[in-house]
1. Assign the value 3.8, calculated as distance in nm of label points 7 Å out along Cα→Cβ at positions 80 and 328, to the correct structure from P, Q, R.
2. If we compute mean count of other Cβ atoms within 10 Å over residues 88-95 for structures P, Q, R, which one ends up with the highest value?
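FYI, it's all coordinate maths here, none of it is from the lab. What you see is a predicted model, and the numbers here were worked out from it, not measured in a lab. Cβ atoms are built from the backbone, for glycine too; each structure is taken alone.
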Structure P
Amino acid sequence: MTNLERFLSVMDYRPADRVPNWEAGVWPQTIQRWEGEGLDRSLFHFNWFPGEGALGMDEREFIPFHGDLIPSFEQQTISEDAQTITFRDGKGRVRTALKPGTVSGGRMSMDTYISFAVSSMDDWRPIKKRLDARDARRLEPNWRAIRVEGWKRRAHPLIFGPNCSTMGFYWFARELMGTEGLSYAWYDQPELMADMMAFHADFLIESMRPVLAQTTVEYICLAEDLAMRSGPLLSPDSYRAFIYPSLKRLVEFAKGHGVRYVVVDTDGNPEAVVPLMMDAGVDALWPCERAADQDPVRLRNKFGRSLRLWGGVDKRELTRDAAAIDSHLRTLVPLIEEGGFIPTIDHTAPPDISWANFQRYWESKRKLLEGRL
């Protein structure tokens, strides 16, 4: 089977030679550790979404898309000492970052966010000017001439937008307002939030429109991260009132213009709003974070086959011995046999996973995908 045939068969619960072999990636600190444990860095590019040839991952193609502010805010260092740096980033946020442990720009802890670009309708109006879907810089130069014929002949899944470029509705607003500001705004500034959600749907629709006029795509993945360990960061009522109508409109446009599946990427436990996602037309959920009790076997029993599941491999189990890794992977066999499931580590691989353990995981995962574990 081709990679495209395999993907479509698994997503449609039809027989396949095996399940697609995908992963999200690793921390820069993990690469540093693995090099010290014998990995030959020259064999890997470590952009695992399109596939890592040295590991035999299946190919995917992501249509280049710039979904962020154009122009971005000017980045500015505000203060710096031996331990921290405080700066304004390209989204207009002021944040403080911890410097020790940083590798290739990747930090060992989340930054502390001090202020955000939007706190009112007056702040939001000028931001819209930086989100012009018609801006030619949003898509690859000369993409019609150099890409379209290849897309039409593809034998692999084609996706609109690289990872995190197609921001979901919660993610989009949080990037501009922060978690706390957004949490209040659903209640204190409903007109602002309704306008932001409707505008973002329009932005994504008009950004996709020229591409979808030239080709179909297998899926779009909306980066949301709208949940914490115990549940969503907004109530189902707020989701229904503000996000659901715009999500449904976006999904209807996408599927009406050649997008086969719509996927939502969210960490944490989103279960309270998953029925609303499904009703809006979402087909798959990723990455099923196990630290938030997102066991994909349980989720399949709860939500049924209409919700495909990706991810679900507990990164914490990969720090244990070979027997524990294999035992954990065997719990996923029922989903491999049923279909509608593509296992990956439930986020990028952190540096507490050794190179030897990852190699064991990779060997056993291949057997799992082929039905031999």
Structure Q
Amino acid sequence: MIENSLRQTFHRRHALKLAGALGMGAALPLTRRGLTSSVATQAEVWDSPPDLAKAAEQAKDFQTYGMPDDWANYGGVLEAFAEKYEFALSRTDTDMTSMEEITKYDAEKANPVAVSSDIGLIYGPIAEEVGVVPPYLPPTAKALPTGLKGKNGGWVATFTGVPAIIVNTDVISTVPETWDDLLAAEFTGKIGIRDPRTAGEGAVAFLAWAYANGGDESNLGPGIEFAQKLLPQFAPKEGLPELEKGEIPVAIKYDFNALAWAAAAKEKGINTTVVIPGVSVYGLSALMINKYNTAKADLAKLLLDFVLTDEAQTAFAEFGARPIRYVLGDLELPDTAKTKWLPDADYQDVKQVQDWSQVDANVIAETWDTEVLDG
């Protein structure tokens, strides 16, 4: 079990390591004396509601990080966004992990590029600590409880995903039904997963292993022990092409991503199966906006509000993700929005994390380094 004092040590050490990588040294956080007039002007920008006319102009050409069209249906979400506000929208996305997005926001502060990014919810507090998100929360954020939005603004929870297993059944005949099944010799070096140190999808899988073995968000020990056993099974990378070719025929993905991969493979005549492996957890994703990109602040503010509207939440559901307002009981969805979902019975052993404030991405990264990889 990771005690509170150890959690704090990990948190500070990893935060300083990240700060150093970002060129911030020990100057985290900045003091009020260090604020410049440009920062003061920046605060004024985020203090007002979005201007629709300005947002329409800003939407004509903008960039995002980690929000590809096929990630939980951000393509469909942005189409609905453009339709609602009658925008001519043109966007370029560069895919990257949550930690990479935060790093890029900070590194590009003098010449900001991205307007927004999808992040694992556990990276929201890190984005706030590093200082890359603005003090702005949209009106729709009132529907979210504390912990599912930035303390001072800048990010909101959007949808949930459950760590699942997708298997190329043209290559693997014995489909794993539980996490323990992945320990079989036939899966050695054949399982793809995103890095738990930098990607929310991988970090939440690590948390799921803790739950599946008797732990929880405040007791990662059982997850550490299981991860150590699972290490030899991991391939050096993961990706849909590798799964389709049978080179890495098994992957641990959020359920909505696994279902999207399965649909893509089916179009090529490749057979796959998606399994919820018994005990798992609901992982949360969030949208964050870039504090430094004041030139497109109106677009950013409007988008942060839109992702919690009925239209956006339904678009996430239509892809296979469970939207956060639906999970909270604040939104009813028509059956037509759930056609890509796995049966409810598959989720009977999936757990709700009781206290997301106990899930620290810094701790997970440090734990993975020191107790899983070096354990």
Structure R
Amino acid sequence: MKTDRLAFVPVVGLVPFPTSGDMLPTSLVAATLLDYTGSRTFLAWVATGDMKLFLGIDGGQSATKSILADASGQVLGAGSGGPAIHLKDGATREHARRALHEAIHQALGQAGLSDATEIACAFLGFSGVAGPEAPAAKTYCEVVQEQFAVRSIFIDHDARTALAGAIPSMTGVIAIAGTGSIAFAMNASGASARAGGWGYLLGDPGSAYEIGRQALAAVALAHDGAGPPTLLSSVLLQALHVHDPADITQVVYRDASPKLRIADVSPMVAAAAASGDKVAKGIFDEAGRGLGRMACTAIRKLTPLPSLTFSGVGGVFESGELLWKPYREFVVTEWSRAQVVAPEHPPLLGALILAFQKSGLDTSQGWRERVRRSYDSVVLRAP
């Protein structure tokens, strides 16, 4: 390979050459490079000095995720840090600081940028944040701006970013079923309402935690002879690495984070339900109905009513029709004209959409399609 005609310049990163229809970032200079076999083409993004960056953050109870894009919608990097937790003291503030640093540092690093790089606008969606003016919201914004150069920063609870991703028109209702659960609705005039989100101690119907708790309770009842036999007994004992149901309490109550340990068994409950176990199937039926009830409750709080478009996001919805079917059936029983749809985009892209909207930039269908293609590419490249 000849190098006498090549000019070597600092680049901010390498990404696969855009496919037909993708727009090149206007704030970057692109240089085409071939690998040594000449078989692949990349773009070397060279910073021109006026590149504007936009950051989206999805802070859930399992992880804090980040996404970084330029003004054209080209996704440059993504990252992940520790989970969002209830902020109550200096130790939990430090936990939030580390989680956000890890997530944002990874996204900047994947783009080939330093932590000192200026970010034009960031939108943060966090579980446990009651609203933009809540004390927790101010703390999250502070710990971001203490560590990174963010010019404008906005924050709200993660249900808003989930709705922005799932239903970009932002009129309808979203049910979130992750470690916890909540429903959030918004109408065309921008009024919003929520239901659920009370936390695992007060009730999170349809959440991974509640599914895991009910499954472990079913195993305990079966062991006592007070409940029906269930495949969950063998499945969950194996998952918890114990041989006797009586030892479950030792595993759960001694765990440093029992909420997450209980939520972690939710996929095993889904597998048992898919195998035909009636107890596990009943747990998922109840979960779907509980999420449907929350979503319908949220939408009834609004006048005028929003679009009767319902969607769902979160790890529990990834169990497929086990959850979607009872969720959909409950909703259409309450609202016969309702449309229950799969989410258009994940909550993380919803956060990025809101960051662009707060800056007055385009978030049309074509823009969202370009962002999604580059996002999928970045996620595939992530270590």
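1. Working: P: 3.8; Q: 1.6; R: 2.8.
It must be structure P, since only it matches.
2. Details: P: 17.4; Q: 14.5; R: 11.8.
Comparing P, Q, R by mean count of other Cβ atoms within 10 Å over residues 88-95, the maximum is at P.
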